[in-house]
1. Out of I, II, which one gives 21 for relative contact order in percent (Cα under 8 Å, 6 or more apart) as computed from the coordinates?
2. Hey, mean projected area of the Cα convex hull in nm² derived from one of I, II reads 11.4; which structure?
3. The value 0.7 for distance in nm of label points 7 Å out along Cα→Cβ at positions 100 and 180 was derived from one model only; which of I, II is it?
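What follows draws every value from the coordinates through simple rules; no lab data is involved. Since we're looking at a predicted model, the values are computed, not measured. Cβ atoms are built from the backbone, for glycine too; each structure is taken alone.
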Structure I
């Protein structure tokens, strides 16, 4: 009897671990280059960020961006009200990474838990973007400037995508990185402020 109970407990424990490792909660990540808003908060470069400072990898929201996904004004938080500080434009004062239009760049993600992946896409704001307002789809170019397809493969813990920064940009802009998970209904969002 004791062996049967031990086997049942072990079986339930293994099932629980298996379920936890396949759910969306096991997949987390954020952009580190250029530094995303959640990365800046986690490093203490920006303060008064709320809970995101302890879990920069958790900006998860519905996938399907830009047709679906988080609502306008809530894109940087992935539509998660816990991380609403990421949607606050702070009067346009988020620190920005200096870029030159047309330059090559290594876009880097840190994945604290890896997951089957559809793709990574990078969008940038249009000319005339106002960095003192919360981001909307109308602020973004309609097509990503970089798409990296994964076809369901699992990426490594550090993901680097070589790309070219769009030309003919001036002033402050926002790059939105979207990591679309293959086997759940979610994606991860990261907004990086940049200065041309």
Structure II
């Protein structure tokens, strides 16, 4: 299954339209939204094309293909406009032998996450920075932001296509990439004797 990751839309209809063109060009199966869908937040400038109501309407057209988690700028009022569940702090996606821990990054992040097994992937947003790397036994993955990227990075999205995680610009240039390879064999812990 090919997964298309976006985060930190912050209500930008123009950025979402650009990202959805990439989603179709990549021929991905699912869209994973890692939080901050509609509201720009009190510390962020208004992004270009800021239109939360129309952004929600456009997202709803993909509701059967979206997996989403709540960001620190998402609220219950937003859920009233959105027709797919988005209010959980985290989600777990199991693909055959690969587990993704999906979160925004304001509660769980690379320095503070629940126990994960070797080869698991921590996918998060929040920091608006592209990231795809192995840290210890797990992989950490951040698609950056499609509307308000930081540190002079371009708007970007993430992609999982079996053996690798990629972060790409909206023009298709690969910014970050890490091979995840085959999932290591997992054995259940032995009960105490």
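1. Numbers: I: 28; II: 21.
Going label by label, the one that fits is II.
2. Working: I: 12.3; II: 11.4.
That value comes from structure II.
3. On the way: I: 3.3; II: 0.7.
Value 0.7 for distance in nm of label points 7 Å out along Cα→Cβ at positions 100 and 180 corresponds to II out of I, II.
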